[in-house]
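FYI, it's all coordinate maths here, none of it is from the lab. Just so we're clear, the structure is a prediction, and the values are computed from it rather than from any experiment. Cβ atoms are built from the backbone, for glycine too; each structure is taken alone.
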Structure P
Amino acid sequence: MKFLSPAISRLALLRIAHIERWVANPVATQREVLQDLVTHGQNTAFGRKYGYNEIFNIRKFKEAVPISEYEDLKPFIDRLFEGEEQVLWNTPVSWFAKSSGTTSDKSKFIPITEESLEDCHYQAAKDVLALYYNFNNDSDLLTGKGLVIGGSHQISKINEDISVGDLSAVLLQNTPMWATWIRTPELSIALMDEWESKIEQLAQSTILENVTSISGVPTWTLILIKRILEITGKQTLKEVWPSLELYIHGGVSFTPYKEQFQKLIGPGCTYLEMYNASEGFFAAQDDPSTEGMLLFLDHGIFYEFMPTEEYGKDIPRTIGLDKVELDKNYALVISTNGGLWRYLVGDTIKFTSLAPYRIVVTGRLKQFINAFGEEVMVDNTDKAIAAAAASTGLVVKDYTAAPIYFGDKNQGAHEWLIEFENKPESLTAFTIALDEHLKLVNSDYEAKRYKDIALGLPKVTALPVGLFHKWLKNKGKLGGQHKVPRLSNDRRYIDELLLLLQQYA
C-alpha cells in the first residue's frame, strides 16, 4: 500500500487549504456557523420556545437562549427517546452517545445527528490526518493499520429507530466501509464491554498486524502496551511494530504519562493530542512541537467562552473569540449540529495562541480543589506531579486528591492517593517535591502554604498497584472514557478509596 502515500499527501494538502481559510477568518467563520445552526433549529420545539425566527445575530442569540447544563436539556432529550422528532434539531436522531465523564452513577445521553457525525466527528478526524500529513508529508501512516482502543458498545435500543452506545462505539458502528480496511481490531473485539478480556483480545489479535498508529486514552493504552510487550518478550513497541509512527491521545492530560510512553514505545514516534468528546470534536494539535490544539471553527460548532468566575451566576457572561485572552481559564459553552444549544460542556480551557486559536484543556468545572482559596486546577496538579516524579526518579500511574478540612486536631491540607509504577524509596522526598512544584505553578497555593498558616504540607499515601483499577471495577466503570477523578473539592471519592485500601490490606 506504499504507493498510496503520494496520493494521500496531495489530498491532505487540498484539505489544508480549506483549514487555512477558516484559520485566517475565525470570527466570520463562527458567525456563519451560528447562522447555519439557527436555521436548522428554527422549526424545532426548542427553536420555537426561544424564538429562533427572531434571531439574526450573536447578540440576539445570547439574549434569547439561556445557557444550559445537561439537566436543563434532559426534558427535550426524553421527548426524543419517546419518538418525537424535530425537538432539538430538524433531522432525525438515530443515535445517542452515552457519556458519564466521571465515576458518578448518572449518565448523559448526547444526541448524535447525521450532521454531527459527518460534518463534525468524521470531518475533524480527517482534518487530524490532514494536519499530520502537512507536518510530515513523507509519512507512511496509511500504508498500515490504526489500532483504535475505543470504549464498549453496550448497545441499548431505546426504540426500533434509536440506539445508544458510548461515543467511540457509535463512531465505529457508523464508520464508512473504506475506513475498516485501515483499522484494527475487528469490530467484535473493538466493541467488547468486559475490559479485562478486551485487553487480552486486543493484544492477541493485533500483534501480527502492521500497526502504524495507535489512538486511545493513555491509561488503557498503557495497560495494552505492557500486555503486548509481555506476550512478545520485546522491550519496546517499535520492536513489535517497526512502522509505528503516531500515537493520538486525549481524554486526560498526557503530562504524567509521557515519560512512560516514550520508554515503552521507543524512539521515532510522534505524539498528537486531540480533544474529542461526546458533544463534539473540538480541537487537535496541528504542530506536535507546539503546545496547544488548533480549535476547529468550521465543524458545526459555535463557541462561547465563560470566564470561570461567572460560573454559578444567574446570567453568566460569555465572550467570543475576538475577546478571549491568553492564559485565562474559560468554561466552554457550545451550540452544535447535534442539537445542543448554549451547552456548558463542563471542561475548562486556556488559550495558548490567538493567531491561530490554540487551546489546552485545564480541567473540569467540578474537578478542582478550592477549600482554602487555593484554586488548584487539574492542569496545575498534572504539571506538579510530573515534575515531582521526574525529580525523584518515580513514575506515577494514577492519582486523586482532595482536601483535609480544618479540625480540632488537624490543620487544613491536601490529601493525595497515588499509584506509583515503582515503589518510592522516600515518600517524604516526593511529598516535598510535589509541594514545591505546586507552589511554582499556582501562586494562590503558594500564598496559602506560606509558613503553613492556611495549608499544611500535603499528605501522600502510596496505593498498591491495581487499587484504582479495583475501585473502578467495583463501580462498574472500567474502560472507555471512565477515569479516576483527579481532583475533588469534597472527600467522597477519596474516602471510598481509603475504605477500599483498608479492605485491600
Structure Q
Amino acid sequence: MKKRIHQIELFMKYPHEVQDEVLKRLLGAAINTEFGQKFSFEDIVNYEDFKRRVPVHTYEQLFPYINRLMRGEQNILWPSEVKWFAKSSGTTNARSKFIPVTTEALEECHFKGGKDLLSIYVNNFPETKIFDGKGLAIGGSYQVNEFDPTANSHYGDVSAVIMQNLPPWAEFIRTPSLDLALMDNWEEKINLISTRTAKENVTNIAGVPTWTVLLIQRILDLEKKNSILEVWPNLEVFFHGAVAFRPYKNLFRSLIPSDQMRYWETYNASEGFFGIQDQRDSEELLLMLDYGVFYEFIPMEEWDKEYPDAISLADVELGKNYAVVISTNAGLWRYNIGDTVKFTSLSPYRIKISGRTKHFINAFGEEVIIENADTAISYACEQTKAVIDNYTAAPIYLEKSKRGGHEWIIEFKTLPESMKRFTEALDEMLRKVNSDYDAKRSHNIALVAPKIHSVAEGTFYNWMKKRGKLGGQNKVPRLSNSREYLDDILSSKEFDRS
C-alpha cells in the first residue's frame, strides 16, 4: 500500500506527462482494431491529432460498434476479447446502456480503484481496524448475454461484473457470499443479506447510499435495534458513490449515531473508476490519472452542440462546469459519459461531481444543476431539522396568465418542523448558489416559489420497483427538464398536497 501511495504522488506531481503516456498506450494498443484503422491511429502523434481526427461520441454514436461486440464480434474497439458488459440503468434515456468491460479495464481500472481506495484510506487512518472484520457490499446481478450466439459473454450491473471476476481470496474479506450478493431478486436478496450479515463482524460498507439505507433499516427491523452499531459495533467507514451523499448525511447519522463513523467518497461508474477522496477534511475527489483512462472536458457552453469542443486536462479552470469525456482500455473512444464535474484544485487535480448533462432544470434559463439542488435540500433540512430519503424535481411550465416554477417531490424520513420554512430555505439557498435562478425569482419575474409535495415513506422505492429499477446502479433521477418522472410519481401514488 505504501508503494502505491508513492505512485499516486507521482501522477499528482506529473499529471500531464502521465496522461500523455496513457493516450499513447491506448492508441498503440488499438492501432489494428476496426476503430483504430477507421480513424488512422497509426498517424496520430499527439493529443491535437487525436482531437482533430476522432469526434466526441455519445452512447448512441458508439452503439453500432458495441452492438456488434454484444453479438460476438471482436477486435472492433479494443484488441482483447470482450466477454463482459456493464449494463447501465441509462438514466439519461429510457434504454439501458451496455458498456464493454475488458480484462484490462477490470485489472487496471476497476480493481486498481478498489485497491487504491483502501490504500488511500489506510494512509489517512493508519490506526484503522477495518481488516479485523469484513467489508459488506451489495452486488447487482448478471446474466448470459442472449445476443451472443456463442453464449461466451455476460452482462449485468458493474458491481456484479467486478464481484464475479474478483480473485478467490477476496471472498475471505467480504460479506455476504457471492451467490447471495449476486441474486437477481432484489427484495429476496435484501431480506437474506439482512439475516445473514447481522451475525458478521462488519467493519466497513461499500455501496450506493439509497440501497445501503434500505439494508440497514431492514436489519434494524429484524434485530429490533435502534442503531446499526448495536449490530455491528466495529463498523468504521462507509465507502459511498454513485449519488451525492450530502442529502443523506442526516439520515445516516440517525442510523449510525457516532461521531467516530467515517464517510469516504468515490467516483466509480460502469465506464470506469475515476476519483477517490484522498483527504480527511475534504470531500473533494482526487482524479486518478493512471488507470488506462484519458480525460477530456467539455465546457458547459458546448454541451448542446453537435460537435462540441473538448479540452485537455491542462486547459481546465477552477469552478467551471465540465462534461466528462473519456477514452479507455475498454475501447470507449472520446466518449461523453454524461457526468459533469467542477475542479476544486489544479495541483493536484481534484474534482466534485456536479451532476449530469441531461439532469438539470433549465426551462426558464435558470440552469439549476444537481449540485445546486443537493446544497439547497441539505440547507433546508438543517434549518428545519428534517431528514430526507429521496427527491426529484421538474419545471412547472408557463401557462396563460400563470408564471412558471419548480415542483418537487420529497420523501421525508423526518418531516420538517415547518414545511413553509423548509420551502423558504430551499428557495433561499437556490438563489444564493445560482445567480440565474435568483434573477428569474426576483420579484417573481419568471419563477414563483417552489411547490413541494411530501410523499409517503416507500413512494420512491415502489416507483423504482414499478419501473424495474430496484438495486444495482439504479438511481432516482434528481432533476429533469421534462415532467415525465414527476407526473408519473404523482399519478401513481397518493401524496400530501399540503
Structure R
Amino acid sequence: MLLAEVASTSAAVAATRARNAKRVLLVAALRRAADEGDVGIVARYLAGELRQRRTGLGWRSLPSVAPAQAPSLTVTGVDATFAAMAGLAGAGSAAERERLARELFAAATADEQRFLRGLVVGELRQGALDALLLDAVAEAAGVDPEAVRRAAMLAGDSAAVAEAALASDEPAAALAAIGLTVGRPVRPMLAQSAPDVAAAFAAIGAGPDRPAVVDVKLDGIRIQVHRSGEAVGVYTRSLDDITARVPEIVAMALALPARQLVLDGEALAVDEAGRPRPFQETGSRAATRDADLAASTTLTPFFFDVLHVDGEDLPDAPLLERLAMLDRVAAGHTVGRLVTGDVATAAERFAAWVAAGQEGVVVKAPDSGYAAGRRGAAWVKVKPRHTLDLVVLAVERGSGRRAGLLSNIHLGARDPGGGFVMLGKTFKGMTDEMLTWQTARFGELAVADDGWVVTLLPEQVVEVAFDGVQRSTRYPGGVALRFARVLRYRDDKRPDEADTIDTVRALAPPS
C-alpha cells in the first residue's frame, strides 16, 4: 500500500471531529490495507505510532529536503527503513541514520513528509486514538467490538489484533485464538476516580448486601510479573521490559510456589519501618541501569491481582476468586486489603493507610473480571486530595529568580475525540531541582518558541493537585482548575493515559 494513501487518510481524519466520520475513514483504509497485506503496519501508522519503539530520530534531527513530486513510497518500504535505523549502533551509526533519513524524506511528497514527521515525533494530531482504531477494526472485520478489545488487551498490541482480524477468513476465530500468553504483557486494568470512599462505594454499588474489596493504593510503579519455569519478565504499565533492572523482583518471583504466574502489582522503595520512600527514589531506581544506585535502593513488590497460575487463565474469574488464588501463591507479597460493605469502616481504614504514608485506596467490585487496558467502573481510586494526570502543552520562560529557566506550565486534559484541552497554567509546587529538570526536558520537546511561550509536543504527563474545578469562559473546555500545583512528573504514564476533559468537567459545580 502506498504511504500516500495512509497520509491522506490521516489528514482526512484530522480534519473532522465527528467520531463516526473518523471511524468510516479508518475502516476504508484498513480494508484497503488488508487487501494488500499491509494491515499491521497501516493500523499502527493510523494510530500515530511507528512499529519501532526507538529509531534514533527526533524532531531536531529530521531532514529538511525538497519533497518529491509524485508518491512512490510504500508502507513496507518505509517500515524497513525505520527498522534499519533502529538497528544501527556503534561508530558511524549517526551518519548512516542521517543518510537513511535524508533518502526517505527526499522520496516523500510534501504531504508524506508531514505525515512522516508526525510519526517520528509521535504527534499526528489526527484524533485516531487506540479505542477508535479498535472500533474501526471491528467494523472492517465485521466482528463484535468487545471481541476486538479483549484480544487487544491480551495481545498488548492493537496492530497485531488488526492483522489477525483483517487477514483471516474467519476473523472471529482468529480473535478468539488470541489468549493470555505467559511472557507477553497484557494491558493493565485501570481505575476511575472518586472524591471519597462513600462515592467509590456508590460507583460500584457496594453496601451491606454487596461488600467491596478495598485495597491500599501504593505510591510506586505499576509492575506486571510473568514467570514460566525459570524465566521471569517484569514489565511496566506501558509494557516496557525492565527485567534486567530489577533483579530483586526476579528473585522474589522465582521463590514463589508456582511454575507459571502472571501477577499485577506495584513496586516501591520502602524504609526500615516499611513506609514508602519518596516516589522520585522509586522512579529513579526503576529507570536506572546504574549498578551503584541499584545496589543502594531496593524495590519491594506488592501484588493486588493474579491473571494466570500454572496453566489456568484467570482474567474472567470474579475478583474474590482471583484474590484467594493470589493469597495462595504470593503470600507475604500482597497489598493491604479489606473486604467490607460498611462505608465507615472503609473510610477509617483509608485514613489509617494515608496516615501511614500510603497514597489512598482502590475500591473494587468483588465479582468483577479483569478488564485489561480499560478504565472501567469496577475499580475506583480514592486519594486524600484532588489530583489529575494532565499533559504539559507549553511552558513559559521564567523571570526574576527563575530567569533562564522554563517555569510556568500550560496544563491540558485529554479530549476523547482527539487532542488536548487547556485547563490553565501553574508554576506552584516546583522545586529548584524540578525546574532544572523540566528546563532540560521541555527543551527536548519544543516545537515552537515565540520568545516567551515554548510550545511542546504533548508527551509529558504531570500529576497536579488542586482545590477544585470552576466554570470558566477563558479556556476552551469551559472549566479551569483552582490553585493547581505540581506534585510530580509521571514518566511512567503515556499521554493517552491522562485524565479526560470529561473527568474534569464532572468535578465542576453545576452551571
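Can you tell which of P, Q, R yields 23.9 when mean count of other Cβ atoms within 10 Å over residues 274-281 is derived from it? Computing mean count of other Cβ atoms within 10 Å over residues 274-281 on every structure in P, Q, R gives 23.9 only for P. The value 34, 15, 11 for semi-axes √(5λ) of the Cα gyration tensor in Å, for residues 170-217 alone was derived from one model only; which of P, Q, R is it? Label of the originating structure: R.
As an exercise: Cα extents along the principal axes in Å, for residues 66-129 alone, calculated from one structure in P, Q, R, equals 49, 30, 15. Which structure is it? The correct label is Q.
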